[in-house]
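Read through the structures below before going on.
Throughout, read-outs are computed from the coordinates displayed, never taken from laboratory work. Small disclaimer: the values here were computed from a predicted structure and weren't measured.
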Structure 1
Amino acid sequence: MKKVLFAIALLGVPAWIVTADFNSDLQAAAALCKDGKHAEAIQAWINLGDSSADVQEQYAAICKAAECARLHEGGEARALEMAAYLKTEPYGKACRAFVYQWSGAFSNIVAEFENEDLAAWPEDMAANGYKVRGGAHFNLKHGPQAARDFLKTFQCSKSYDKWTAMRMLGQTYWKLLDDPLIAEGCFRKCISDFGGGHPGLQARVELADLLLEQKRYEDALKCLQAPADRPGAGYWLGALLYSEAKVNAAMGRKAEAINALETVLKTHGINQYQQKDCEKMLATLRPGAAPQTSQPAK
């Protein structure tokens with residue numbers, strides 16, 4: 001059967017070369033899941049995996065079954081059981097790592113994967129394995145191990161995950177390894193190469209916090225006000241303006257801080273946490289005032 005490329009990543013699993021019929025069956029199972037028929041969807045994905053002779057197709061189908069099970073049918077324990085349907089390694093282990101993306105069981109992740117030779121896995125799966133293991137080490141405050149795995153994630157990943165790994169490498173050097181110079185370099189690399197997406201925008205906020213901590217106020221403001229990738233509305237504009245307010249307040253520029261906070265509260269698309277943070281900060285800068293929002297927080 002003729003092979004064609006499909007964006008399986010849109011379904012929440014890694015991109016593989018798959019058959020047209022296989023892709024249609026994946027989507028049919030996804031439709032069952034969307035309709036709330038979760039048990040039927042899981043079984044359809046399992047059957048699809050069992051019927052394919054291609055181990056990459058098996059992996060794609062079973063990962064979808066595992067994701068549905070985690071969300072709707074038994075949680076993480078049930079989702080991890082799905083890996084047993086993959087008889088060829090490292091696909092079973094990679095499926096477990098796929099489930100662990102959303103896990104808070106950091107010690108279990110490290111215990112299971114610390115000695116795993118992820119370099120021997122297919123690159124897409126290795127990238128996810130390094131990301132999951134690195135995140136566990138980061139949360140357990142294992143700085144050197146987290147830095148090792150985030151660097152490997154950066155080397156193996158594409159696009160969004162690649163630059164999230166670079167941002168997390170910056171966080172690791174800043175928060176765990178006490179090396180703000182390397183941290184700043186990681187944040188700036190993320191901003192310069194992926195500035196308009198989530199990793200770059202988050203790195204911009206985190207770099208501003210690092211510079212604020214160092215009392216490099218003008219550098220922090222320059223970082224936050226850089227025009228090239230600054231969004232015009234929504235959550236990220238609110239996040240950048242809130243950081244700008246913090247820097248201005250630290251500089252004693254009360255009026256500028258208040259102006260930034262009031263702008264956030266008038267920005268369409270901020271969430272309730274941003275609204276509360278801004279109102280709390282405004283209360284400290286302007287006691288007794290009751291700021292009004294022109295747009296409801298989302």
Structure 2
Amino acid sequence: MDVVSICKQLQKNIQRENMAGVVHSVFDSAFNVITSDNEFVTFIIFNKPMAPSSIKLSDNKSYLKMGIESGMRIYFYNEYAWLESLNISFKYGTSLPWDKSPVFSYFKDNIENVYSKLNIINKFLKTYGKMEGILSLLTTLNESYIGLELNSNESHTLDKKEQFIKDRFLSFIEAYSQECNTCIADRVKNIIGFGAGLTPSMDDFISGLMISRIYLHDYLNKDVNLCYKFNEQMINKIGQKTTKVSEEMLKLSSKGEVNEQLRNLVLSLISNATIEELVHNLEAVSSFGETSGTDIISGIYIGSKIALNQYSRR
């Protein structure tokens with residue numbers, strides 16, 4: 001089977017040392033592999049966005065219908081990967097490389113436009129956001145924080161799980177906004193894994209926080225290296241507290257390594273991209289999973305507002 005694109009850093013790892021792996025999980029549009037080096041590799045269909053450690057096929061064949069199952073062995077060679085049980089080869093030798101690194105080469109928009117774009121994101125969440133995820137819990141921030149302009153849905157009351165996590169969540173946000181290096185890891189450990197799915201809602205929200213932190217630090221001319229260190233500290237104690245897929249997502253997000261649609265969204269917020277581009281990117285990201293898109297966008301919104309409130313001179 002032909003591959004159109006492969007993560008550049010993944011390809012370098014394969015060429016440095018051929019790897020073997022085991023299929024971890026399988027879906028129609030993607031399947032995940034854990035290699036012998038404990039690297040997480042994802043094969044995606046053509047209409048999915050490129051992402052860190054991913055390999056994109058040239059068509060949209062369902063991986064489930066292909067008969068791929070968890071536990072199958074796969075071998076990575078310089079020119080192709082071979083799925084042993086089904087004798088399927090994925091040929092990436094001449095495919096286009098894709099760089100997972102954060103992009104800091106962009107034309108900065110002025111601060112007033114960034115605030116205007118954040119208002120658009122807020123309205124988008126109010127109109128299209130899915131309350132089944134993290135969004136309803138975020139309304140509790142209105143009790144303690146001024147200037148976030150969060151949706152306050154009076155008809156929606158917190159369920160028992162949300163009531164249980166509420167105080168822990170507020171404690172986490174307090175530590176995050178105060179940049180408490182000594183306590184942030186414990187505060188994250190207390191809330192990680194909240195919500196359903198391969199990437200629980202709280203994890204998606206934290207992913208959005210960390211991504212926005214990196215890009216807003218760059219936009220505001222702050223030391224991004226300090227930002228990386230804080231993000232790394234945030235997820236220092238998440239081991240075995242959430243799903244394997246989510247843990248990998250958080251590790252990548254802490255370094256600003258995200259899929260291309262999510263990267264485009266953050267860049268359209270802080271660059272001189274048009275409102276139409278911003279809305280297009282919001283629609284693309286909001287389609288992720290059942291609630292993942294809403295949860296990630298919420299994290300980007302809250303993280304951006306906190307950073308701007310702390311560091312901008314507006």
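Upon calculation of mean projected area of the Cα convex hull in nm² from the atomic coordinates, which of the structures 1, 2 produces 16.1? If you can, show how the numbers build up before the last one.
Numbers: 1: 17.8; 2: 16.1.
The read-out comes from structure 2.
helix-only ellipticity at 222 nm (-39500 (n - 2.57) for each DSSP H run of 4 or more, over all residues; to 500) was computed and gave -13500; which structure, 1, 2, did it come from? Structure 2 accounts for this read-out.
Each of structures 1, 2 was scored by relative contact order in percent (Cα under 8 Å, 6 or more apart); the highest score is held by 2.
Matching task: 5, 25, 32, 25, 12, 2 is the computed value of P(r) over Cα pairs in 5 Å bins from 0, in percent, for residues 137-192 alone. Pick the structure from 1, 2.
Numbers: 1: 5, 25, 32, 25, 12, 2; 2: 4, 19, 26, 23, 18, 8, 2, 0.
Among 1, 2, the structure yielding 5, 25, 32, 25, 12, 2 for P(r) over Cα pairs in 5 Å bins from 0, in percent, for residues 137-192 alone is 1.
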